Structure formats: structure tokens, C-alpha cells
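Below you'll find the structures, each written out as C-alpha cells.
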Structure I
Amino acid sequence: MTEARTGDQAGATVNETAPLSSLRAIGRGGLTVGVHSFGAAPIANLAHAVTDDEAFDALEAAWAAGVRYYDVAPHYGVGLGERRLGQFLGSKPRSEFIVSTKVGRLLVEDSRGARPDDQGFAVSSSLVRRWDFSSDGIRRSLDESLARLGLDRIAIVYVHDPDDFHDQALDESFPPLAALRRDRTITSYGAGMNQAAMLTEFVNNTDVDVVMCAGRFTLLEQGALRDLLPAATRRNVSVVAAAVFNSGLLATDRPSPAATYDYRAVPARLPARANALADVCARHGVSLPAAAVQFPLHHPAVATVCIGARSYEQVTRNARLFSEAIPRSLWAELEDLGLIDVLSAPHPTEDEG
């Protein structure tokens, strides 16, 4: 079954100065994506309760904006994200969208009954998460995700947050995913993490073909330029850039005192840097969030930017950020001031996106 509309598979390198509207290859299985993809954690009640209607309005806005890649995980709302996403996509042509989900946390019944979630989601559930990176756990997790999503197959599967399970992920998680890819049960697999170092090791030492890197290649910090992105380029591995607002610090034109960083209080060293970025953006007539969403796309390894949203208004605003014109002079000034690392290829011009 075709997982996404076919199209121009090139459009993936900065040297080609592909417009932001073009499709880009993701993984090695023939899938393509647009630059804007949808992260489902917010519609699974991350930090705030969202009604079914609000969640479906957000998803409908994403679809109307041309988004065709949707990322979710059992962790999100203890299964709520997968159920809501599956219900929404059930009304859409199956050949027109890509779904990725994650493995590593099984949802199991809690003998104490329904209880409020203690991991950041405004839900009550009789299910709890249990870490399981075993081969059996990976296959069970994927089967249960398929049931919640109402799908017969999933395009991309990420091993989710294996920070404390490095050896088990290598020995037990990746081999069954490789077998599922060979059998074409899935199209691509990799890992999704909030760090670059372990992702780099997986890229170098396994046959993953796509990884999701959250928060480590953003306008605010570019640590992944030193390890993950060069490795991904060498190994022909696609990178999905997530958490490009660093969970809130870059989400507004001027960083808010109430903003968070990696879902926690902002470290004392960062507000001045974020405000310096905002100052440069203001001088060039560019919004800070637009610079934040477009910056990762300048690297040839990055296939798409995954942004979470919980409302119609947030989705439509995010979609507009990708079409905001950004002059070359803004990137040049940020480089001159040492606010962003120099990339290995020229930036797209204002006319080129």
C-alpha cells in the first residue's frame, strides 16, 4: 500500500535551494513528506485538557494546510493521542498520509483503577506505562498501536526515549524492526530522542533510516551539527526536527517570561540568547517563530519539521510560519554574531524560500 503521494524525491539539499513547498524524501523506502508535519502530543492533553472537538479541529486544520505526516506515540495521553488521530484519519484517503508511532512503553492495566496521569498529560486512565524494549514488547506495542489507530500498517516506527536502555535497544529493539521493514510491514524505522549523542551512535552502528531529534537542532542551539547531522548525511538517514521552539522559548516574537525550555523552567543562561535572536529577527522584519521553524530545513539531512498544536488557531498560525519570507541577510547576521553555527551550504534566498 502506498504510504504517501509520490512526487519530486529530490528537494532535500540546501545546495539545491528547494522551495519549502516541495516534497522531500524521508527514509529510504520511497516515502515523501512536506516540510510541515504534525506532532500529536498536544491533542493528547499535554499539559492542558483538549476536547475531542478541539483535537479534531486542529487535525482538520493541519489537513487543510497540506500536512500529510502525523507523529504520535502510546505515551501521549496514555493512548489518547493514537485513538484521536486514528479516528480522524479514518475519514481520509489511506494513500494520502503517513503515520509514525513509537515503541518502548507498553500500556498495561493498573490494578488501582483509573488515576490521574503523573507524566504531564491531563488525563485519567486505568492504564499505566511500562518500559519494555524487548523484542516481544516491541511487537506487542506496535500491534496495540495499530489497534488504537485503526490502521493495518504504520509507515515509520521510532524507538522512543531509550536513554537508559541503550544496550537493550541495540540488541532487542532494532532487530525486530529491521525484520518488519524487510517484510514491508513497516517502511522505515529509527529512534526518537531529546538528545543527539545516542541518536548519532544509532545512526553510525545500526541500519536505521530515519531519526527524530527533539530540541537539539534549533535556532537556539545547534549541538546536533557536530555529530548527528554529519552522520545522518553520510549514512543517508533522514532527520525529523522536533521541538523547534524548545518547548516555548521561541514560540513568540519576544520570549515570554512564562516560557519553558525542554518543558521545564528556562535556565538562566538562555533568555539573553533568545532575546538576542529576537532582536535580529525584528531588525529584518521577521518573526522569531518563523525563523525557528525554517532554520532546521537549511540542513540537507532534515526532511521535515514536526510541530505539535492543540487548536485550529495554533495549526493555522504554524502553517503560515513556513511561508514567511526570510532574507538571506538575517541568517548572515545571526552567523556573524555567533548566534547560529555556520552551516555547510548557502541558505535559501528570500525568493527561494
Structure II
Amino acid sequence: MSGGGVGGRPARESGMTQIGIAAFGSYLPENEVGLDFFRAGGEGPSQGAESPMMAPPVARRHVSPDERAAEMIEKAARPMFDRLGIDPSRELDIILTNVLLPDYGITGSGAEAAERLGSAPDWVIDLHNGGCASFAYMLKIASAIIRSEQAHSALICNVQNCAGQLYAQSEVRKRAHAAGPGDGCGVAYVTTDGASAVLGVKAQHHPELAQVMGLAAPEGRKYWQPGTGQVDVKFDRDRIVDVVNHGNRVVPEVVTDLCGQIGISIEEIDFLVTNQPNRMFLRNWRQALGVPAERHLDTFDQFGNLFGAGVPVTLHHAIKAGIVGDGHLVVFAGFAHAGDFAAAAALRWRSSVHDDR
């Protein structure tokens, strides 16, 4: 198999710095919520909950009312740094975050996360786009900065914190889609000497789909304007079928493009890790790619839809369980929102003494 760099050029031939992931970390809130929570008043999740797309997971976690995204990042990253013997105050150049529900309407969570970790990195980037595919996108950005020789290391952070806040509202939680999401945080430490080499990253933007999904209130007000109705996530109903068809197609497509870019076949993939939106997409993606179910890591029934955090959390738990081990070729992929963005990345995992904690 030929190694590859971000952008498709083999790293050995281009002379680019090799980028690798040294370790993953994750955090899940303690509060495990059952389906009874969504059946307040005996109504329960509404119509559509029986379909493969809307059927809820067995379990999910919810953040506590005052739990902040930066706190979740610290809880995921601090044990990882301790395992590695890394002092983030001296050995962290970049913090990249993707937080689904920012705690502040104006500023992101990166600076607060840096302060909690005792770090003052040269780069703090709060990425607002990328959604469920943002882990691969942040890896691409971190790799580009590191290869420019302006940095040596990066902390990539995905936070999903909508389930216990937005979807737990008294009226919203009765709707079919509210029981699907769970909360959690996944992080990765990326360096020039990380043991698990990043072989390539492929990204696709589909800007024509950017406004199909968004926050909406019942009275049609803007989400930040005062009113009585509860804000929820809504899709353009006239385009739902198009979104589903696009979602079914775009993840296998970006994985196939990535494999062609780095010179491997789908059959060589040891483990596929995708975002975990619902059972339907998970089934359709692996069938389209011809990946057996046992090689497509699935945490939907354990943690629910973790959105952008789904990839790093799922992979970290598989590493801790000994499922993903030394030398395995791992490809992770996903699509965001209504499909305005999709990305995939590949790495050759190298296990270490730090992986099982």
C-alpha cells in the first residue's frame, strides 16, 4: 500500500512532514437518559419513531444544566495528556474546536478550553461548520498548519451538547427526532511524531444545501428574538427526500474518492467509522461500500447520535476495547447537516501503552 499526504500527494515523494495521531480521548456525561424522559405526559415521541430513520437508540447521555463545552473538552483531553505525559502548557500549539451548541452566542469555546488546560497556544480556531464530518475537516486544517512549519501539535475537539439542552426542552422532547441525539466529547492529539500516520483527507462542499437545515421557532421569529415557542432544529420539508438520497450517496462517494486518492481498495479497510445519525444511514453506507457490519463500528444504541463527536468517541471506545489494534487501517467519514459538507480520512493505527485507559 502506498502512503499518502493530505491533498493526495504521497508524503514520501513530496517531502511533506508526516502527520500522525498520538492518542484519542473521550468524555460522556454521567446522566444516562431512558425513553421515559421523552414520554412526558404519556405522549411520547411522536409519529415516525417506528421508522428506521427515526427509531431511537437504546440509551443516550445528557449534559447537566450547567455543563459547559470547554469543561467537556477538558474532561476528555486531560486524562489523554496525562497518559501521554504531555504538558499542554508547553506542548500544545493549536486548539481546534467544533461545538454544536456554543455556550456564548458570540465567542467560541477554544479560548476557554485553553485556559482550563493551562495553555496559551498560537492557534485557537473555533470551527462552526463541518458538523458531523468536522473531525476529518479539523484534521485537514491542523495538518495544513503543521506542514507549514508554524506548529508542531494540535488538539482536535468535537463537542455534542444539544441533547440535554435543545432536545430536552419540554415540548421539543416529545417529538420523534428528540430521542435520537446523545451528548459527548471526543478529542485527538495530532503531532509530527504521532504514531498513527494520517494517510489522507478528502473533503466535499455542497453549498447549495447549506440552508436546508437550521434553527427555527414556531412563530417564525429568528432564533434569538424573544417569544414563547421553543427553538428546534428543522429541515425544509420539501427537500427531505433529496437530503436522504444525498446522505445515502455522499458518504460512500467520499470514502471511495479517498481510497482512490491514497491508492487503497475498499477491501483493505479494516474498520470504517462514520458519524452515527440513525440505523438507516449506517446500514445503507456499509451496504453501498460492501463493508461487513463487524467492520463498521457502531455505537448508536450505546450513545445515540453524537453528531460530530460520533467519530472520535466511537473510535476511542473501540481502541480501549481492543477492537482496533496495531496496524489496522481505519477510515472515518461523515456528512454534515443536510449534506452541505462531507469528509473522510484514513490512518494506520499504531497501538501503544496509552490506548487502553
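Overview of values
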item: Origin of the value 2.0, where distance in nm of label points 7 Å out along Cα→Cβ at positions 119 and 151 was derived from one of I, II; result: I
item: Structures I, II, by distance in nm of label points 7 Å out along Cα→Cβ at positions 143 and 287: label with the highest value; result: I
item: At a computed 0.85 (FRET efficiency 1/(1 + (r/R0)^6) of positions 231 and 311 (r between Cβ atoms, R0 = 35 Å, to 0.05)), which of I, II; result: II
item: Parent structure of the calculated result 19, given that relative contact order in percent (Cα under 8 Å, 6 or more apart) is the read-out and I, II the choices; result: I
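Since every read-out is calculated from the coordinates, none of them should be taken as a lab result. Quantities reported herein were computed from a predicted structural model and do not represent experimental measurements. Cβ atoms are built from the backbone, for glycine too; each structure is taken alone.
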